[in-house]
Structure I
Amino acid sequence: MKLFVYGSLKSGYYNHKILGKSKFLGLATIPGYTLFDAGLYPVAIPTNNPDESFIEGEVYEIDYHVWSIVLEIETMAGYRQTVYEDLHFFEYKDWLKAMERFKHIGSRWI
């Protein structure tokens, strides 16, 4: 399975160790989303402008064990799984709350 990461799971960030020896496949963008800064992590929310908004991240080939850990962490934090083409990633469930409480940061977190 291919996992797109755009926050704390990226290389160099505190949750990257969860990916273990997952194979890095490259950089990618997901159109139709934007990021808000929630402090320790970003939240991705869909936009009404897929031609002009996107998020940047990294793609990894992961196994079921890694997937189960990521799924648990992300759903507990208020995210839901979504798929763009063949890339699995997580968007924030309560996007209105994100827009009200968090700072808009655009396409890239830190």
Structure II
Amino acid sequence: MISITVNGNSIQVEGTNILIRNGTISVNGNVVEKNASGIVKIDLNGTLASLNTDCSVTCEKVEGNVNAGGSVNCGDVGGNVCAGGSVHCDEVQGNADAGGSITLRR
């Protein structure tokens, strides 16, 4: 179960693939929020399969890939990490690509 909080309003959704683009939040291909702005907080009980966003992201473990337009700060990543800003992660099983610095905490 995922809890997504936007401007203090929380919604509960099922799924592990999250996409955040231009203020629209989708989980497993289903739009759950339009016109999101400000801080978007995602609480997940479990592990993300993938996370794609056009902003910066802080997350825990991700089984697949993390793609962000901004910086990425996360735990272990089972796939690749691609960021327009910096990458600060624990272990990355795939490749790490960043417009800024890359720091892997192993």
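Observations on the structure shown:
- Source structure (of I, II) for relative contact order in percent (Cα under 8 Å, 6 or more apart), computed value 35: I
- Here distance in nm of label points 7 Å out along Cα→Cβ at positions 39 and 55 is compared for structures I, II. The highest value is that of I.
- Once mean count of other Cβ atoms within 10 Å over residues 31-38 is computed for every structure in I, II, the highest value turns out to be that of I.
- Highest-scoring label, criterion being distance in nm of label points 7 Å out along Cα→Cβ at positions 7 and 23, among I, II: I
- When helix-only ellipticity at 222 nm (-39500 (n - 2.57) for each DSSP H run of 4 or more, over all residues; to 500) is computed across structures I, II, the figure 0 traces back to II.
- In this comparison of I, II, the computed figure 2.2 for distance in nm of label points 7 Å out along Cα→Cβ at positions 63 and 79 is attributed to I.
- When Cα extents along the principal axes in Å is computed across structures I, II, the figure 35, 24, 21 traces back to II.
None of the figures in this text is laboratory data; all of them are computed from the coordinates on show. The model shown is predicted, which means the values in this text are computed figures rather than measured ones. Cβ atoms are built from the backbone, for glycine too; each structure is taken alone.
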